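Please go over the structures that come below.
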Structure I
């Protein structure tokens, strides 16, 4: 398929024709990378459907370096 796509117009047209099964609305990556982090820092939101949860986690990994220990022998 060649040609240009004006996504906003195409979405509006599909909605107007009742073909909403062909339309998927999502929250943009720009929101998640910017605004969502700011909202989380504030600790509260007035956006329905957006829930902020704090979770603690523990990360364990092995060292790439060989561990050398001093051993004293009496």
Structure II
């Protein structure tokens, strides 16, 4: 990964942490996971994130799958 992409993922993880998530998960992954659990706010959050990443179909689900296959070391 490039340094820029690394920095963007780090910022994403920090934002996720500041909103009550963990640093070990991106906001996209969390949005997908919570949407699957039918958490009210996260359905539209996942849709909004997927719209931001319009060139990556089903971005949040793919991010969740990637994090399941490659978890950060705690």
Q: Can you spot which of I, II the value -6500 was calculated from, given it is helix-only ellipticity at 222 nm (-39500 (n - 2.57) for each DSSP H run of 4 or more, over all residues; to 500)?
A: I
Q: Using volume of the Cα convex hull per residue in Å³, single out the structure from I, II with the greatest value.
A: I
Q: Out of I, II, choose the structure whose coordinates give mean count of other Cβ atoms within 10 Å over residues 29-36 equal to 22.4 when calculated.
A: II
Q. The value 1.00 for FRET efficiency 1/(1 + (r/R0)^6) of positions 21 and 37 (r between Cβ atoms, R0 = 25 Å, to 0.05) was derived from one model only; which of I, II is it?
A. II
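The numbers here are math on the coordinates, done by the rules we state, and not lab data. For clarity, every value in this text was computed on a predicted model and none was experimentally measured. Cβ atoms are built from the backbone, for glycine too; each structure is taken alone.
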